[in-house]
Structure 1
Amino acid sequence: MIGMNLKGKKAFIAGIGDDHGFGWSIAKALAEAGAEIIIGTWAPIVGIFTTSWKNGKFDESRKLSDGSLMEVAKIYPIDAAFDRPEDVPAAIAENKRYAKLSGYTISEVAELVQKDFGQIDILVHSLANAPEVTKNLLDTSRQGYLAAMSASSYSFVSLLSHFGPLMSEKAAALSLTYIASVKAIPGYGGGMSSAKAALESDTRTLAWEAGRKWNIRVNAISAGPLRSRAARAIGMIDDMIAYSKANAPLKDKDLEAEEVASAATFLLSPLASAITGEVLYVDNGLHAMGMAIDSAALQKNPIYATSN
């Protein structure tokens, strides 16, 4: 089997705020492959994250296969809703969670990373936020909808626009999406489904533009439901996981964050050198299904009754 070798590569992962989500698992998998890890953490929680790191709260989760701990070269505060310092409203800049911070807009973080590391080889967008995610789309305000689009999809465009010039030849970028981009998922609201659809469309366009401009590959992973901190904010994650386990081709199987991380590491490695503009499903095959076999309407049919 061909091994993943990312020694000498620098990876910037935006959106890690704890040790439970896809971003953390991707960072850990990239570290296993030898990459140097640089993290961007949402500005309001960067103090909590760095304190937890220093106090050893993540030590168990940081363990690599050889027994060593994943190291991080640097942690930057980032708020991907803002491209430049002048974009930050006074109410945000003066907020106590931001007042002691500086250099957290996308352009500033890119400049700091370039100053500290010169260039990077890998860019991972693990960001999503919708202030009205628990509302139906019909009940979502214009402000809530645009906020979801800004933080969850345009943020990837901005990240690649600002980091692209400091990425190495044949570098790779990756974002995380969800099947709500192409299928109706009741309860996944606040404009998040629209943001994911935009993110996937942008993946294809960015693959063309960044490929021709900087020779950078751009892909996305559509991951199945995971009980992460961010997913729990939706309020229906347990139901989503139960539905997937009941109806996905890989029967009664939990999706593991490490499985998404393995796929991400492949797409970000030279082994995927001819793959760009792709949305790869890592969801136990749920995306392939057009029928819910656990539906009560099907249980009289022995074909479906025995499938469970």
Structure 2
Amino acid sequence: MSGRVGNAFLLPGQGSQYVGMGSDLVEGLSDVRRIYERADELLDLPLSEICREGPDDRLRRTENAQPAILVHSYAIWRALPEKSRQGAAIAAGHSLGEFSAYLIADAISFEDALRIVRRRGELMAEAGRERPGTMSAVMGLDAELVADVCRETAGTVVPANYNAPGQVVISGEVEAVGTAGEALREAGARRVIPLNVSGAFHSPLMESARQELEAMLAETEIADPAFPVVANVSAEPVETGPRARELLVSQLTGAVRWSDGILRIGRLGISSFMEIGPGSVLTGLLRRIDRGMQGRAVGDLEALHALAAE
């Protein structure tokens, strides 16, 4: 890696979507409007309308939420002041956001990224119907203890997201996730929160989706990124296209090691983070991972204007 010091860009994943996302950007910035129009055309889907008007259950569908978040993040990236984009030293994206990260790093084209994440969402939803599963957030326990309880539970249940100290998401078969959740409460978890998801993401139950995604990515051109992208499953910076392709496939059934990835960025001497896309979930997690890290969320027109004024 180069010794360049600058900003780390964070790209949010599924769950950050909300009805109305991007509306102010489309209305206020002609370049962003063209990005959304192009997305509607490429997908043959009124994605901009779904983002603007919902309803929430339609936007929340995995096959809609994933391209919606990717387009929003990319639109923000393109609307950033040139100085901010030139200051990009590294990026990391949470689950779906890893695709957004390679998009802003010019490793994958907008057309390919949009096509793939739309199909990725469809595949994940199909896998959820074929092998029903669920996910729960576990608050207030050590990650190793959570992993131990999952291993000791009958059925398929695994840690799926290591989001921050004291915050781990588990994923797997409905009964196994429920049993593990009860055991984790007994072990002292502050809260175990069932998540409203359509499947057991980042678990072995996504294997059928992983196989088709691998075939799609094998036929997709992925260049070396303009700046490194920290992969979810390895928590290490990726600098080549072939390695990016490999790890994008692995993360569908592997755990998101978000906390480790952020700490890895910190060890490179970077402590300034900018989250681009809907919401500010990743900025909030930063403070739980390392209070010395400074983050700001840029997800709407007001935040862009404030950044430009600085």
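Bear in mind that the values in this text are calculations on the coordinates, not laboratory data. If you're wondering where the values come from, they're calculated on a predicted model, not measured in any experiment. Cβ atoms are built from the backbone, for glycine too; each structure is taken alone.
Given a computed value of 1.3 for distance in nm of label points 7 Å out along Cα→Cβ at positions 175 and 207, which structure among 1, 2 does it belong to? It must be structure 1, since only it matches.
Source structure of the calculated read-out (Cα extents along the principal axes in Å, for residues 159-286 alone, 43, 31, 23) within 1, 2: 1. With Kirkwood radius over Cα pairs in Å derived from the coordinates and found to be 19.4, which of 1, 2 does the value describe? That value comes from structure 2.
When relative contact order in percent (Cα under 8 Å, 6 or more apart) is computed across structures 1, 2, the figure 17 traces back to 1. Could you figure out which one of 1, 2 the value -15000 for helix-only ellipticity at 222 nm (-39500 (n - 2.57) for each DSSP H run of 4 or more, over all residues; to 500) was computed from? Computed on structure 2. Taking FRET efficiency 1/(1 + (r/R0)^6) of positions 103 and 223 (r between Cβ atoms, R0 = 30 Å, to 0.05) as the criterion, the top structure among 1, 2 is 2, with the largest value.
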